[in-house]
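Any read-out appearing in this document is the output of simple, stated calculations on the displayed coordinates, not a laboratory observation. Computed from a predicted structure; not experimentally measured. Cβ atoms are built from the backbone, for glycine too; each structure is taken alone.
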Structure 1
Amino acid sequence: MKKLFLLALIIISQSFYGQNKDVKKPEYVIIANNEIVSMETVEKYGADGYVKSMTKGVSEEKRNELASKFGDKIGEKEFIILIGMYTEQEKTENEKKMSSQPVENKTVVKTEDKEYILNVNDNAKDFTLKLVDGKEIKLSDLKGKVVLVNFWATWCAPCLMEFYDIPSKIIEPFKNDNFVFLAISSGETQEKVLNKVTKLRKDGIDFNYGVDTDRKIWNDYAKASIPKNFLIDKNGVIKFVATGNAPGNLDNIAAEIRKLLAK
């Protein structure tokens, strides 16, 4: 639980400390004890043992309910973080329960050992991607180009945060090179994806958006969490993979793209 909590804080911190100057990113709105709080406050609650749960993203109905209370401070539903809190009594009981358990009986959270079906030095599985605008792109037709495949979803806040950095860190630097970026939404309808893409394009986040409604492409490449990036060389071989939107991740991908383009 503590590891998951710390990971969530890292994700949240990117909106506070990793803003892109060129494109204004959305900001996470964190709510605890029925008020909007800062990341520092959440960290203090966590250190003191008061954090029961953390929910990233809410329904449209819940978002509207919060907006009626907090007004314009509430942004898009994907970027709302709800912090569940223990009462004093619950906190005391929880601490007693944990301290009374023998070490060997305490719950151990086992993380997923394998998040990739295809790995570095594997041949990329061919696919035909339907873009939201109706066109199609076949991966094997891109031989001779370096291709970055990004798996995302409209509900995934880290995915959307990553998108706001991609134009400046990935698209613009390589716009005149043999490079293609493919953003593949996994498990969502074309209508739902197009609605989100329309908003993203208004913010200047415009590139090749495709849909993988039945997860056929995703199931050939990976499992578990998103965003996931697969960097494929000119011969169709995977040369770099990454999960999540940790600080510096896109910089690392950009460096790998440069190496592959130089070959």
Structure 2
Amino acid sequence: MMYKGVLTKMQTEFGNPIQYYLNFEDDFLNMNQLLDKKMSLTFEKFECLNCHLDKEIYRQGFCKSCFFEIPTAGDWIMRPELSTAHLGIEDRDLEYEKQVQLQPHIVYLALSSEIKVGVTRKRQVPTRWIDQGAVKAVEILEAPNRYIAGITEVALKAHVSDKTNWRKMLQNLNEEADLVAKKEELKEFIPDEAKDYYLPNREVVELDFPVLSYPEKIKSLNLLKTPTYEGILKGIKGQYLIFEDNTVFNIRGNEGLVVSLGIG
């Protein structure tokens, strides 16, 4: 079977294990069903997720001109503390920024290799944790907007990482960690304007990924350097495909690439 489409972040469904879906224009693939099967990936061309032109992808699935112009790629996306919609100040499109920034956001701790702190929109729980390959997570507070969540993250990342070691995450090398104890330890560092939004007594959420075997050493597949690859799919974690020969492929990191995907 051969499928073709532009890569976008895999859709997920929380379950035991998590279910992954790849959404092409004409096909919707349940990736879990492809475990232990031979799969091929071939780079065909680029397609910017905004303008849909065959232009080299710069970041986040967008060509360079779109990346620096569209509201969905503003700096506040990656750095929530830069949000200004609560002040009525526009970055690129105030109406869009109000829609995204002025809604409940969760500050959380997650374990994907080491403990890390992060921010996500409330309706993105637990999707955000799945995308990071976190094996467990706990909510710290629910802020009314992205700015307050962002300044809380900045304050807490002075005491705990805000990065995921993606290699350790894919090898399932997780430190021993008590998220509840760490949350309690970090409570005193929450900024004053965020303290009222603290969430006590939140349960730790555990996540189970569809992985048959983890890689011992990691080889990252770059389809621009190796336009065709074939291997046996052994797992899916975060937004990565894991193959039998220790090759891994980051679907999200390759958004905007049009590929042919063969099975069997």
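So here's what we get for this one:
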| read-out | value |
| --- | --- |
| Of the structures 1, 2, the one that 18.9 was derived from, the read-out being mean count of other Cβ atoms within 10 Å over residues 56-63 | 2 |
| Structure (1, 2) behind the derived value 19.3, 57 of Rg and Dmax of the Cα atoms in Å | 2 |
| Value 6.5, calculated as distance in nm of label points 7 Å out along Cα→Cβ at positions 96 and 136, assigned to which of 1, 2 | 1 |
| Test item: helix-only ellipticity at 222 nm (-39500 (n - 2.57) for each DSSP H run of 4 or more, over all residues; to 500) calculated as -10500, pick one of 1, 2 | 1 |
| Which entry (1, 2) yields the derived value 24.3, 64 for Rg and Dmax of the Cα atoms in Å, for residues 64-151 alone | 1 |
| Test item: log10 I(q)/I(0) by the Debye sum over Cα atoms at q = 0.14, 0.25 Å⁻¹, for residues 80-127 alone calculated as -0.68, -1.00, pick one of 1, 2 | 1 |
| Answer label among 1, 2 for the case where mean count of other Cβ atoms within 10 Å over residues 184-191, calculated from the coordinates, equals 18.5 | 1 |
| At a computed 0.10 (FRET efficiency 1/(1 + (r/R0)^6) of positions 32 and 232 (r between Cβ atoms, R0 = 30 Å, to 0.05)), which of 1, 2 | 1 |
| Comparison of 1, 2 by relative contact order in percent (Cα under 8 Å, 6 or more apart) - largest value held by | 2 |
